[in-house]
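K.L.:
Listed after this line are the structures, all set down as structure tokens.
Read the figures in this text as sums done on the coordinates, not as results from a lab. Note that the structure is a prediction, hence the values are computed from the model and not measured. Cβ atoms are built from the backbone, for glycine too; each structure is taken alone.
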Structure P
Amino acid sequence: MSRDNSSRVSAPNLDLAPPKKQGDSFNFTLPSTFVDLPSKGKYYEEDHPLHNVESVEIKYMTAKEEDILSSISLLQKGVAVDRMLQSLLVDKTIKPNEMLIGDKNALMVAARITGFGEEYRANVTCPACSNRAEYAFDLSKTKNVSIDDLDISEVEKTEQNTFVFNLPVSKVRTEVRLLDGRDEQYLTRLNNSKKDNNLPETPLTDRLKIIIASINGSTIRGDVEKFVDQMPVLDSRYLRAMYTKIVPNIDLTQDFICTNCNHRAAMEVPLTADFFWPRL
């Protein structure tokens with residue numbers, strides 16, 4: 001009786017788990033923070049993701065956001081900051097260019113703090129001696145300002161989240177609306193277009209023409225634009241001062257002491273190009 005002396009080879013014990021990708025062993029949770037909105041979400045339509053939302057969550061800035069801020073194409077299009085803020089927002093249904101300007105400003109300051117710290121050094125000019133020097137501002141001292149904090153008895157708020165008041169000279173009943181990031185982009189494009197075509201720049205009246213929603217009940221844009229072009233200076237100054245009070249925003253005013261003449265004054269933190277591009 002013959003025996004089968006052929007050797008039996010058992011099947012290899014295969015590990016069918018997928019191979020680990022390089023870097024899978026590194027685990028780091030990026031911190032985040034909540035940013036209080038000056039508007040407290042009160043001035044958004046019901047279908048807006050920020051309707052009645054008092055704060056939003058953002059991630060800390062990373063090298064990825066630095067890449068966005070350094071993108072030449074995004075800078076030329078004027079959308080680098082919006083893209084950076086969009087990258088930081090945890091809730092991706094929120095669009096920075098659809099945020100009220102005051103809320104967007106609060107987001108920008110918070111993002112800057114997470115990325116580069118609370119100290120912001122900027123070149124400023126002393127209002128007393130005109131000396132220009134670098135000054136360090138403390139961004140942690142900024143605070144939100146809401147219309148709820150103000151006593152503006154002469155202003156009427158409408159159901160459409162607009163505000164109505166009478167101008168002191170012309171007595172025109174003026175309705176104004178809060179601007180958002182899209183309005184800001186429109187004004188920038190309009191100003192750049194005028195520069196490119198060698199046309200006179202009119203940033204003050206351009207802004208008033210989109211702030212004003214109606215005059216004496218008329219929403220016809222031609223009526224609004226004609227009125228703005230003929231508006232008495234005192235009315236223009238009153239409207240701008242009232243609008244500044246009405247707009248929910250972040251208060252950037254801080255104490256300034258000149259290193260040259262020791263002059264003390266209240267100065268607004270300048271949101272210049274250096275805000276997101278500090279020197280190394």
Structure Q
Amino acid sequence: MKKVLIFGAGQAGRMIGKLLHGSCELIAFTDNNYKNLPIALEGVPIISPNDITMKKADAVIVSVLNKEASECICQQLISEGINETKILNINRLRELFDIRLSTLRLLAKEINDKNVKGNVAELGVYKGYLAREINTLFKERKLYLFDTFEGFDSRDLECENLYDKSRSKRGDFSDTSMEQVKSVLPYPNMAVFCKGYFPETALHVEDTFAFVSLDTDLYLPTYNGLTFFYPRLSKGGYILIHDYNSTQFPNVKKAVEDFSKEHNIRIIPLCDLHGSVLVI
């Protein structure tokens with residue numbers, strides 16, 4: 001069995017641990033911040049980077065998502081005596097593969113092949129990365145795009161403070177605009193931009209939906225998104241929620257769990273690096 005060590009005990013490292021092949025044994029996590037972390041993560045020890053060579057790992061996976069930081073860690077490992085051929089920087093794979101996007105493509109084919117009725121929507125658009133793909137895959141359906149296009153709203157941040165500690169702050173994700181998003185859409189004539197505070201921006205919407213993406217990072221807009229879209233979801237439709245298992249945005253999971261318990265709905269976790277979940 002191949003022994004694997006993961007450098008980075010954060011969100012991505014945890015998801016990568018779950019992606020490992022059955023022929024691999026995860027022997028340890030390591031992190032430059034290990035002194036501020038628990039001694040183990042789901043039963044796997046978190047060790048000092050100085051102790052990596054003692055583990056005699058067959059492979060060391062660098063799971064830090066910041067590209068510059070991950071390259072520095074690769075050099076750190078080489079300087080510690082780890083053979084470069086044993087080091088895998090996950091950022092190099094991220095440039096080629098995307099689990100959330102591949103899931104969206106499969107869902108779109110299922111929805112279109114089965115002629116599931118309804119339009120599509122995204123709440124939490126930011127710069128339009130996923131909106132572009134939704135627009136491509138559902139080019140004949142109206143695409144509702146809900147966002148402040150000015151970053152987090154103070155009302156949502158105030159609510160966030162009532163739950164688990166969050167690093168979210170005013171101004172995050174404000175470096176975008178409707179014009180920027182529109183410029184990346186292949187079929188902009190099918191897009192309906194709903195700028196402002198959700199759910200106020202949805203008051204005029206009377207529609208059903210075959211697919212919805214929720215990527216709001218915070219408790220209140222996630223909960224409000226489910227409250228609005230789930231009753232309007234067509235039979236055979238899906239809601240894809242980003243950051244369900246995120247350590248950076250822990251209250252997304254709480255919002256989904258609260259809603260699912262209240263309405264007895266099924267959720268299916270995905271093993272993308274940000275821990276998305278499907279509502280069906």
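K.L.:
On FRET efficiency 1/(1 + (r/R0)^6) of positions 79 and 143 (r between Cβ atoms, R0 = 35 Å, to 0.05), which of the structures labelled P, Q is highest?
P.N.:
P
K.L.:
Using distance in nm of label points 7 Å out along Cα→Cβ at positions 39 and 263 as the calculated read-out, with 4.4 as its value, let me know the right label among P, Q.
P.N.:
Q
K.L.:
Looking at structures P, Q, which one was FRET efficiency 1/(1 + (r/R0)^6) of positions 63 and 127 (r between Cβ atoms, R0 = 25 Å, to 0.05) calculated from, given that it came out as 0.55?
P.N.:
On the way: P: 0.05; Q: 0.55.
This value belongs to structure Q.
K.L.:
I would also like to ask the following. Work out the source of 0.80 here, i.e. which of P, Q gives that when FRET efficiency 1/(1 + (r/R0)^6) of positions 119 and 175 (r between Cβ atoms, R0 = 35 Å, to 0.05) is computed. Working shown, then result.
P.N.:
Numbers: P: 0.25; Q: 0.80.
Attributed to the structure labelled Q.
K.L.:
Say we calculate Kirkwood radius over Cα pairs in Å for every structure; which of P, Q gives the highest result?
P.N.:
Once Kirkwood radius over Cα pairs in Å is worked out for each structure, P has the highest.
K.L.:
Still on this structure, please answer the following. Which structure, out of P, Q, was mean count of other Cβ atoms within 10 Å over residues 103-110 derived from, given a value of 16.1?
P.N.:
Derived from the structure labelled Q.
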